[in-house]
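Visitor: Multiple structures are listed underneath, in structure tokens.
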Structure 1
Amino acid sequence: MTDDATSDTALNGGPRKHLVVVDNSDELKPALLFACRRAIHTGGVVALFYALPTAEYQHFASIGGLMEREARNDAEQLLQDVAADVHRQTGTFPALYIREGDTTEQLLNVIAEDPSFSVLVLGAGTGSEGPGPLVSAISGRLAGKIRIPVTIVPGDLDPARIEALA
């Protein structure tokens, strides 16, 4: 039997790639910490995914274009901030994936297109509204459509517990 780092590297010819969905939710932080700690412990890397919503303003092209540019700028800034956090935690810069459209659909497309992903790491909401639409979809109706394991990190895990689990 081999250790995690050896088996992860042998799996696809490269380091284990932990894919994290980036958004503005509170549960991103524990999911990101978990992915970074797992990457460190297994000799892997972190990849970040963000889906831009499709613009809805078709009647006023200039307004729609401005809104799209602002949304893209906001997304790029958020990804840069999260990427800097990943670099601080792991010493490596993550791969970045930005897509436009439905988050679930684009996430499935990215996973299908890149065979180097080893695991999808999602943060689960802890409020009364449930774990979140992406976690619900991936763990429910789409569970058989994803080709990699999914790790769902509870959004209220404290850093010490995450370290112990990762």
Structure 2
Amino acid sequence: MRIIAGSRKGHTIYAPKGLETRPTGDRVREAAFDLIGPVEGATVLDLFAGSGALGLEALSRGADRAVFVESDRDAVRAIERNLGKLNLAGEVRAEDALRFLATDSRRFDLVLVDPPYERFGEFEPRLARYLPPMLADNGLLVLETAAADEPKLPLNLRTSRRYGAARITLFER
């Protein structure tokens, strides 16, 4: 995997070994950021961060700061390693994503959510409850799910597109 654009374009990033983490591929990440548009100056939340690929891409493209939330210890180490390798600053929270949503009161300009595909149906009601208050005015929420899922959140749907086995859905306030 590599950073697609911005100040760290072309740099490779690490992903933890094994099947616990499914990093967002380069093609899907590029398509997502084409839909998102400019992120300069944004505050970013990368939820279910995995390798941190989405949040790292946002930082490379000019986001001011990013918070990475991931519960898997190997994935947390990969995020920290990627931040160090790319010389980027970010806050890494080693905790359950849903617990973070329920307890953190910050608001973000860009929220990137990539839960395990097979558990999305289980997570969707709590995501619908906790994500909208975390989104800043004029904020954007990007949700990656399996292509067959059509997420519904109490936000305005901007677009939903399929990319192979993945679906990228954008919501806004």
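Derivation of every value follows stated rules applied to the coordinates shown; laboratory data play no part. Just so it is clear, the model here is predicted, and its values are computed rather than measured. Cβ atoms are built from the backbone, for glycine too; each structure is taken alone.
Visitor: Out of 1, 2, choose the structure whose coordinates give Rg and Dmax of the Cα atoms in Å equal to 16.5, 61 when calculated. Before the final figure, lay out each step's value.
Guide: Numbers: 1: 16.5, 61; 2: 14.3, 38.
So the calculation was done on 1.
Visitor: -0.22, -0.78, -1.11, -1.24 is what came out when log10 I(q)/I(0) by the Debye sum over Cα atoms at q = 0.12, 0.23, 0.28, 0.30 Å⁻¹, for residues 46-101 alone was calculated for one structure; which of 1, 2 is it?
Guide: Numbers: 1: -0.35, -0.83, -1.05, -1.13; 2: -0.22, -0.78, -1.11, -1.24.
So the calculation was done on 2.
Visitor: Supply the structure label, taken from 1, 2, corresponding to helix-only ellipticity at 222 nm (-39500 (n - 2.57) for each DSSP H run of 4 or more, over all residues; to 500) with the calculated value -9500.
Guide: Values: 1: -15000; 2: -9500.
Working through the options, I get structure 2.
Visitor: Using distance in nm of label points 7 Å out along Cα→Cβ at positions 110 and 134 for the comparison, can you identify which of 1, 2 gives the largest number? Walk me through the intermediate numbers first.
Guide: Details: 1: 0.7; 2: 1.6.
When distance in nm of label points 7 Å out along Cα→Cβ at positions 110 and 134 is calculated for 1, 2, structure 2 comes out on top.
Visitor: Say we calculate relative contact order in percent (Cα under 8 Å, 6 or more apart) for every structure; which of 1, 2 gives the highest result? Walk me through the numbers on the way to the answer.
Guide: Details: 1: 31; 2: 18.
Sorting by relative contact order in percent (Cα under 8 Å, 6 or more apart) in descending order puts 1 first.
Visitor: For structures 1, 2, calculate distance in nm of label points 7 Å out along Cα→Cβ at positions 54 and 86 and state which one comes out highest. If you can, show how the numbers build up before the last one.
Guide: On the way: 1: 2.6; 2: 1.4.
Ranking 1, 2 on distance in nm of label points 7 Å out along Cα→Cβ at positions 54 and 86, first place is 1.
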